[in-house]
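What follows is calculated from the coordinates using simple rules that are stated; it is not laboratory data. Quick caveat, the model's predicted, so the values are computed rather than measured. Cβ atoms are built from the backbone, for glycine too; each structure is taken alone.
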Structure I
Amino acid sequence: MSNQFDYDVVVLGGGPGGYVAAIRASQLGLKTALVEKEHLGGICLNWGCIPTKSLIRNADIVHLFSRGKEFGFKVTGLEFDYKVAVKRSRQVSKRLVKGVGFLMRKNKIEVIDGFGQLTGPHTLDVGGKSISAAHIILATGASPALLPGVQADGERIITYRQAIVQQELPERIVIVGAGPIGMEFAYVYNAYGVDVTVVEMLPHVLPNEEPEVAAVVAKAFRKYGVRLLEGARTEKIQVTDGGVSVRVKHLDSGEEETLDADQALIAIGVKPNSRGIGLEAAGVQVNERGWVPVNEVMQTNVPHIYAIGDLNGRLPLAHVASAQGIVAAEAIAGVETVPIDDYSNMPRCTYCHPQVASIGLTEAQAREQGYEVAAGSFPFQANGKALGLGEKEGFVKIIMDAKYHEILGVHMVGPEVTELLPELSLARMLELTPEEIGRNVHAHPTLSETIMEAAHAVLGHAIHI
């Protein structure tokens, strides 16, 4: 692009947004460098998405053994070693991180180890070395948010960062926050025999999901023995001689309750890593909460500086960061891209048991936006494959505009629904209607038939229910 700078593009941060942006920029012929202070792959590969899914797989197997009578087997003297589960999760992460390193070399991307800080609109300092770039992509991610006045000590009060690697499980744990992170850890810990209490300030667990979806998950968790305190605000967390004391207030009654446990896991969301990276020196604006505002191609207020992933706060999910990274790289290269302005199309998944997956609007949101709504559901208990698997909980729900039959939202809870979602997200992107989904012949018996059946149901002519 220009001989004026050391690089055409420098990416600050090597997570799923940053490394993908670097690869795409290099593919498009841009001289690219990636600055990473810790581990390639970022939170997702090292401390989040990937190792948690590995632990969940272990928990699924443990959970299955608890159903021996149902499947006709009996095991005596069975022991589960959580340390091995953690070790396996670290091996999975390590393998994928090595893979990202290989991709950097394959695409001739220079990886610069160290903490990067903007020193001007086109310059960065990395460990005392100054580098310059025509364009900069900020991909510094986010960190766990904490309650006011609460500090994580890594032993009694922890975040996902410590939870993912600790090998000794507590006997009792209080998890503050019933979003995906909180519910996934609750599922894993409960499977391994930990006494789990989950505290959620909003009216139901998984508060961003359809209430009826959340109700299915809540019923399953209570059956497992997890205590769920919905509509309860955490007032105070105090470290004690024996562990932690968590004071909660039940918002409907106003009554307070004190929970004693060995640990408290804070899982209330994330805050952007926007401080200390030199945004002021480059003239990049942040909002009152520290997020970096961007347009539909991820440009900040400084046109040659882009912000992707958790840093911009649009939707802090790994696959969103990757999609944004590709758009940013293509915008810099001046090639055709697909700007992102509607984040309701982005998949949202929770990998506990039963799984949850959704896109688009909830039924209440659709009505609030003035749509004439039609909704149709199909339960997994009427699906042959689900019954054969012994996984009959949940349903697939499709919400459409009754006038034009546009798919407004899809909400699923049940077996492997995170793998079923792409058909519907693709359908929504291509503006397919439930008529077309229903006419698409799905193999029998498969879980995916529930999608076809839900499409029939929203049109008022369900076949198998």
Structure II
Amino acid sequence: MNFFSKRIVAFVIMLLLISQIAFAASLQSNITGIRFSQKAEAVRIVFDIDAVPTYNVSTTNNGVSIIIDMPNTVNNTSLENLAINDDLVQSVTFAAINKDTLRTTITLSRNAGYKVNKLASPNRFYIDIIKNSDQKIVDEVAPGIKHITLVRSNEKGMLTANFLDIDGTANFQLRPVLANDVIAGRESLSSMALHNNALAAINASYFAPSGEILGLTKIDNTIVSTTYLARGAFGIQTNGKPMIGQVDYSGVVTLANGMSIPISGVNCERGEDNLVLYNSYFDSSTKTNEYGIEYVVKNGTVIAINQNDSPLDAGTIVVSAHGTSKDKLANVKIGDKLKINENLGQNWNQVPQIMGVGPLLLKNNSVYLTTKEEEFGPDVASGRAPRTAVGITKDSHVILAVVDGRQTNSIGCTLSEMAVLMQEMGAVDAVNFDGGGSSEMVIKNEVANRPSDGSERKVGAALVVLSK
């Protein structure tokens, strides 16, 4: 390459550099004014700008700080903050970060919704901080089932909730299901919905880490778990109609000589001096230790006697005894009669599907909390939390509800707030289900809410919606 050619190449490179610098300069956005307006429903912050830049909006500090980053943007107003005298918006500050990015930090007194937008002629960019909003989105899941998403923002904060409104006369069936179809172990709600071919599902009973259900559960007329006192319950009657109330369990095993021994529980850990019933809903065997004795009963007759860990088969019940209960059964032999009587009271004995949870939330269209009566501790009774509940309307629709909590987009509900929310959705009777990180709703194999653990928690039982 000769000298002249080198000069031409250098000149072209210089022109390219100049054009790139000019192009880069042309991408810079200049803010010429910043202002705000206040109304009862929102605070609006407006940026007058020669060219609306790309921007990123995020939240920090559990949602009480809104951050707007505008790359390649210069604040030519010399404003460092806006003096807004508002109960919701505490401060608005502007600062340059990374040399060419303008950051706006909006600090709130509580979580609130916001909406950003841009306008042309003249160019403007604005953000609305929404004080009070109430948005309901209604989708049809199937004829007779509506999915309602509620997003609410008020002086308490933001709330996000999902509801299923199920027409009781439609072609659907509600029923309880167990994780992996047995008491022992746990399973994610989406997995339970999938292997039961459910149209929808919500988490249901309280449970122990082992999967043991901490409440009374009845599936297809078989009692599969119990609790030690009367608690709120949801049931499906033989005619398909739903019911809500309190259910209490009592039971005895009666020997041929007339002696009766109280039943301590069903499909649960056997404690000292206890008599516990096990059936095939528990697991493949009783998993008991060697310090008791077990009588395998079929059609009211003892067909086998084991020391522990008896196999569980359909059609048989294992009577497992320890301590003083074991002593009372000492003379029972194979071939003897053992009469097992379980009682849930007149209102519940003939109900084939029951999920005992609690406390009650509504009764006869009035807030009716049974927290103390049902002996719930602060883990259930205190504060706002993610909540799951079931309600019944006056025309026998069933309302399944899951409220998110412990996160930016939703503060959760207290029990009394959950009761009022169920009432707002049309329920006249309602009962609380397990909540916290377990609260979840699945619709058509998709998780509809945002569980507070950040992912699905494995639970012990679910209430599923099936096509008949």
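Tell me which of I, II gives 69, 62, 45 when you compute Cα extents along the principal axes in Å.
On the way: I: 69, 62, 45; II: 116, 65, 41.
Among I, II, the structure yielding 69, 62, 45 for Cα extents along the principal axes in Å is I.
Using mean count of other Cβ atoms within 10 Å over residues 173-180, single out the structure from I, II with the greatest value.
I
Comparing FRET efficiency 1/(1 + (r/R0)^6) of positions 389 and 405 (r between Cβ atoms, R0 = 25 Å, to 0.05) across structures I, II, which is largest? Please list the in-between numbers first.
On the way: I: 0.20; II: 1.00.
Top value of FRET efficiency 1/(1 + (r/R0)^6) of positions 389 and 405 (r between Cβ atoms, R0 = 25 Å, to 0.05) goes to structure II.
Ranked on mean count of other Cβ atoms within 10 Å over residues 133-140, which label among I, II comes first with the largest value?
Numbers: I: 27.6; II: 10.9.
The maximum falls on structure I.
Can you say which of I, II returns -3500 when helix-only ellipticity at 222 nm (-39500 (n - 2.57) for each DSSP H run of 4 or more, over all residues; to 500) is computed? Write out the running numbers ahead of the final one.
Numbers: I: -9500; II: -3500.
Here the read-out was taken from II.
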